[in-house]
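In the part that follows, the structures are each spelled out as structure tokens.
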Structure I
Amino acid sequence: MSTILDFLGSDHRACDDLFASAEAAAAQKNWDSARKLFAEFDAAMAHHLAMEETVLFPAFEARTGMSAGPTQVMRMEHEQIRGLLRDMAGAVAAADHHAYLGLSETLNMLMQQHNLKEENMLYPMSDQVLAVDRDGLIRSMQAVA
């Protein structure tokens, strides 16, 4: 099976692709498409965050004993992401072009920084400390509804 970095990094890219498609539709004021694509992106993000928060982070914290370290920072950023997603959902529902694109720009910057931290620090650390359990953890993340 793949590494945690490969598995979750690939999911980052899938979310990024949906994000870009929704943003492009909103930029063109194609609101039917933007709403559909945003809903797909929002669901993909919710799933990604749930995989990390319900499977990866608890396993990492249990193995390392660090609950106030990198996972705490990631959880705080996840809450910021969720707040922006809620605001973006309102903007896309209202067909508010300027609000959506402004929020989209903020979310894009936050996601890029967040993903870099995960892909350059947390996921490699997780692959190292959770190596014995990695395949099972990936299966557990895949099973998250």
Structure II
Amino acid sequence: MSKIPRNFKLLEELEKGEKGLGAESISYGLTNQDDITMTNWNGTILGPPHSNHENRIYSLSIICDKNYPELPPKVRFVSRINLPCVDPRGNVIIDEFDTLKNWKRSYTMETVLLELRKCMASPSNKKLIQPPEGATY
């Protein structure tokens, strides 16, 4: 089976993200539309209901370097959040977040954002005290 080249995969993801064809609880797109390397992305997660994240919008920075999709993207929260898989600078810690730790080439940015949202809604995390709304790193 042949592998889809990096740019084709990212173009697919860009099209899906721009057309809003994925889950309604997340969004993602290029930081700069002129970025021909498709490296720098923005992501958004709507806080899951019935949690301390409810009614909040979390902004993220996603970097898909030249090794993507062989290796996972670098994901960092811009909005402050208290989660065990996020370091004090907002970086998602690969070894603490199964989706990045057990990365598969078939995963996408949508996969990462949805799994982060699930992590936010998990029983052990949904009641964690959160920084003030609007706080950033």
Structure III
Amino acid sequence: MNARFQIAVHILTLLHHAKGELYPSEFIAGSINANAALVRKELSNLRKHGLVESKEGKTGGYALGRPAELITLADVYAAIKSVTPFGLAKNQPNPDCPVGKQVNKHVMALYRDVDQSISKHLFGITLADFSKNFD
């Protein structure tokens, strides 16, 4: 898993604590201490997945797309995850090697199992539950 999960959870937790107030991307970026362009990119992805909504204009900003009780951390994970939880090697193994010709198949099966375990664990945690750590 990469840093996108942490950034997405930070954004969503901050918006939950905003209690409906709209936060501009610059404010969110300041909380994360990250580049505003990176934050806007993640906000766009979260909006695409229905986790945040936005209002444009001078008084615009971002808010949660649905109640925090209806957002699970599995929803966040699904919105940001890559192809695999650990990434893929750029090189292709030697097909003439007894390990090389099979390793990708077995590693991908392992990745699927890990991915399912992560999703199952995160499904039991709502954003509202996680946000209680900050009260």
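Laid out as a table, the results:
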item: Structure responsible for 1.09, with Rg/Rh (Cα atoms, Kirkwood Rh), for residues 70-125 alone calculated and labels I, II, III on offer; result: I
item: Value -26000, calculated as helix-only ellipticity at 222 nm (-39500 (n - 2.57) for each DSSP H run of 4 or more, over all residues; to 500), assigned to which of I, II, III; result: I
item: Computed 22 for relative contact order in percent (Cα under 8 Å, 6 or more apart) - originating structure among I, II, III; result: II
item: Which entry (I, II, III) yields the derived value 15.8 for Kirkwood radius over Cα pairs in Å; result: I
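Here, each number is a calculation from the coordinates, and none is a lab measurement. In this text, all values refer to a predicted model and were calculated from it rather than measured experimentally.
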